[in-house]
1. From which structure (1, 2) was helix-only ellipticity at 222 nm (-39500 (n - 2.57) for each DSSP H run of 4 or more, over all residues; to 500) calculated, if the value obtained is -24000?
2. Quick one: relative contact order in percent (Cα under 8 Å, 6 or more apart) came out at 25 when computed from one of 1, 2, so which one is it?
3. Given structures 1, 2, which gives the highest value for Kirkwood radius over Cα pairs in Å?
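A short reminder: the numbers here are calculations on the coordinates, not readings from a lab. Because the structure is a prediction, the values reported are computed rather than measured.
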Structure 1
């Protein structure tokens with residue numbers, strides 16, 4: 001995904017590729033959504049986990065295939081999108097995370113970002129956007145369904161603290 005063309009699709013935001021230099025902004029954004037982190041760990045969110053969020057990618061992918069875009073309004077990080085390009089297949093785009101600052105949720109920010117992302121994906125010859133969501137989070141399911149995504153398989157992610165988290169894949173065919 002090209003930053004300049006994504007920015008052209010979403011001119012109301014200042015969009016930046018996030019790096020480790022942005023980890024404090026990302027920590028604040030993730031802390032505004034404590035329920036999401038609690039699905040994965042009962043412990044408080046740490047800077048180490050935020051650093052991992054910025055850099056982790058599947059072993060079979062090159063680091064350059066991962067992009068974490070920050071969406072800013074009035075110099076404040078209001079949303080983040082973690083993307084894996086050409087994953088899990090060529091002509092696929094995988095959304096690893098879409099998170100909005102709690103203060104900006106239910107105000108169309110996420111919908112506007114995903115709509116712009118889909119337009120840019122079509123222009124980049126991406127055929128399918130795929131993601132996984134926490135199965136138990138019905139609000140997230142409704143959000144993605146409202147954007148034309150359909151449920152796929154249920155998977156179970158192993159948790160560091162033990163146990164497994166049920167997640168559901170979702171996909172949207174673009175062309």
Structure 2
């Protein structure tokens with residue numbers, strides 16, 4: 001049975017100029033599947049961090065306990081840390097949303113943007129860690145220790161993934177729109 005369907009979709013013939021278009025290479029495969037999973041899990045984690053950091057500002061009892069000079073838990077750096085964390089975590093969630101959309105749309109700008117935004121998010125996290133280090137009560141927590149280890153892993157992973165996005169043939173073939 002013969003059909004009258006075209007051999008290609010509209011626009012595919014334009015993308016095939018020079019024979020560079022290959023519909024198989026456009027699919028998200030290989031290490032990019034790991035990136036997709038990481039992006040989705042990452043936004044869920046970052047939304048929870050964002051909500052937690054905002055809750056310290058919105059819940060008056062928590063806010064007063066840490067920022068009121070008459071409180072036992074008071075330290076002058078709690079206020080700037082809590083405000084910074086709420087803002088930076090909100091920015092990170094927005095960055096996550098943009099990156100996820102660009103990734104699944106396989107936009108050409110995605111690899112360039114990830115090379116810029118990955119260090120940006122790392123620096124935002126590093127600043128939060130530094131501000132926390134100024135508060136003795138924060139430094140002695142398990143969360144502070146865990147965050148320090150996470151920053152080390154993040155630093156190593158950042159360099160691996162940036163290199164991957166800069167030199168990978170699959171990345172160049174996948175993000176073409």
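1. On the way: 1: -9000; 2: -24000.
Structure 2 accounts for this read-out.
2. On the way: 1: 20; 2: 25.
Value 25 for relative contact order in percent (Cα under 8 Å, 6 or more apart) corresponds to 2 out of 1, 2.
3. By Kirkwood radius over Cα pairs in Å, the leading structure of 1, 2 is 2.
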